[in-house]
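Each in structure tokens, the structures are laid out below.
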Structure I
Amino acid sequence: MRALLEIKNIETYYGLIYALRGISLAVEEGTITAILGTNGAGKSTILKTVMGLIEDQPDKGTIAYMGRRIDGKDTALIVRRGISHVPEGRAVFEELTVRENLLMGAYTRKDRDGISADFRRVYDYFPVLQERANQWAGTLSGGEQQMLAIGRALMSRPKLLFLDEPSLGLSPLLVKEIFAIIKTINQEGVTILLVEQNARMALAIADVGLILENGRFVMKGDAKALMEDKDVQEFYMGVHSEASLKGYQRWKRKKAWR
């Protein structure tokens, strides 16, 4: 398999805050890659940096998609080249209908027949969106809005889909449903980079897992192997909830990986 996305030694700042500290990452075509970590670790910053959503960032390093540099490029150009981003918190257009939101996802396209086919595809994934096609997006439930956000991203027909905390604020039943659909989307040919705090669910569907702490990767490996790792179970799945902070710091130093 080839690397669809290659990030090399990128550094990102928010003002004086050093958010990403020289990280490197390769996302192989056809896979699901999961980035795990606590709040503030820098997970969302990786996606925003790649998408060109943070002005004048990355400060250092390179980002290549399908062998072509995209660091410093305009977000619309990045979308046209084949990357879509579902942001944390869903960010649907609340005063537009479901159908209008989906059309916004296809704003870079002019192929009407293809857009119609992708409407059918999205409705196949999420039948409730077809039922609510003329309903204001702001009146949808949290789970329905997450489905809409994913559907809107798919309307640009991406080769690579970024998902930022898709389980956030959803019931366990809805989380299971959303993750099953994410797996199906991947099996039908879309490569996925998944940022998630729910380590158990993310690793269950991923091929590769990475753990980010304070802007650095501290662990990488096969997702199933990470799921069985006692340290990962302890610090990210709550298997041993009484672990000391001192022990946690020792683990991070032991696993340090860049």
Structure II
Amino acid sequence: MHPLDPRANRLVGQVMHAYDMLADGDRILVAVSGGVDSLVLLWLLHHWRKKAPIDYDLIAVHLDMGFAPGTWQEVEKRLRQQPVAYFLEHTDFGPRAVAAETGGNGCYHCARQRRNKLFDLARAKGCNKIAFGHHQEDIIETFFLNLLYSGNLSTMVPRQDLFDGRLALIRPLALLDKSQILTIAASLHLEAVANPCTLAKDSKREEVRGLLQSLAAKDKKIIASIFAAMANVKPDYLLTRLAGHKGQPPC
């Protein structure tokens, strides 16, 4: 069986086209954490290059977060299995995030540092796009994280242009759900590297994920409905911020 079944292939093609993700001459930095999503993403972009009517370059990067000895070596083994150029970048972001967690901001600081480092690396490597392996559930979870903890209605988008268009963030897996990605990974024999972050199982994202899973267990249509709702916004039925009011709920 082909790793991409017809439905998954159609969804990837749909998001690629709708958000104009790839163009001739692109140089794309692929962020590979070692998780199954980013490994599938790397394979997909290489596979897509074979059939796309355009030519683009790929270079993969793994940011070693400095959590546990041996983790980056395991990721490198996976990178060697795919015919794409890659490099490793070693950081101490992980230990610094754990130390900052005493104030409850460890994950936020870690994510910001990773993002800024990827921007710097893309610039240094001459890349005009960075590809991430975020999928449908990631986008929904981010929406709820922002809703519950940041007081705004927003999420990750399949394509985001930054720095006056000099850099674009793309998420080719945005329309796929986790089960589809796991099926692709299994067919390709891609084995994920365990996340060494000590905060991974005790984060706000995990809380939101658990909440959504409990809702989906009651009605399987809920996740699809939430995802559809993010593209079906009715501004006339949302509150307008009052002058001088910061959006806090009434006492």
Structure III
Amino acid sequence: MPRMQLGDRALVVAMDHARTLGVVPGLEDVGTTLDRVLDAGADGIMTNYGVIKHFKERLIGRVPTYLRLDGGPTIFREDWLEYSEWSLLHTVEDARRLGVDGVCVMGFMGGDVEMRTYEIVARVVGECAADGLPVMVEALPCPAERIPDPKAADMMASASRIAFELGADIVKTYYTGHPDSFRRVSETCPVPVLIAGGVRMDSTEEALEVVHGAMAGGAKGVVFGRNIWQDPDPAKVVTAMRAIIHDGASVAEALAGG
């Protein structure tokens, strides 16, 4: 089956959280959630091996699907961004056997596992070069002595640029909070930058403001999870985000149309 590609702008729904968090509100019935976001027009899905294996018929050939290859301890042992170990859990060959359209790995700049994640990125990029399987790198600065503010534009830009230098085809990182500061990230990373949604925001409007600001700052789209499928109406959120990403709608227009 021919590999599907993300477009120049993309709304990718991240559904890889349960591998770390276990049972997550919004993902209890992953099949129903998949159907809702796909029917609403999600441009892609990024998720774990088990989800793709079990729901392969709903994903492969229907929408660009990215497999998370790596991981660390669960939340029941260590907190997010404070990992003491990180591993490649699935191989590029596993990805090819599933028939996915791309893979995703982490790059934790400044964290204790920084070098381990960069070794994994380099290995995966090299193995994917054989047939051009796209590699998405989630490039995140970690709290550290030399990174007093992980969400500072310079830190986000450096994490993204390092991911590019290691061979990323797409970079996923956090929004800096303002379009002007985010341009520091988008303009110094030669490959498309998509923003991560992070924790659940206080409202749909707040999430849409983040999407709108990031797009104004040069982002090519989003990879959002909890801010879509933890909403009471995930399909409405997807429709509203698509309006901003693909049609250039304002937040007010997206809310009205969604």
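Each value in this text was obtained by applying a stated rule to the coordinates, not by laboratory testing. Because the structure is a prediction, the values reported are computed rather than measured.
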>> Looking just at mean projected area of the Cα convex hull in nm², which of the labels I, II, III belongs to the structure with the highest value?
In response: II
> From I, II, III, which structure was Rg and Dmax of the Cα atoms in Å, for residues 18-121 alone = 15.5, 51 calculated on?
Replying inline: II
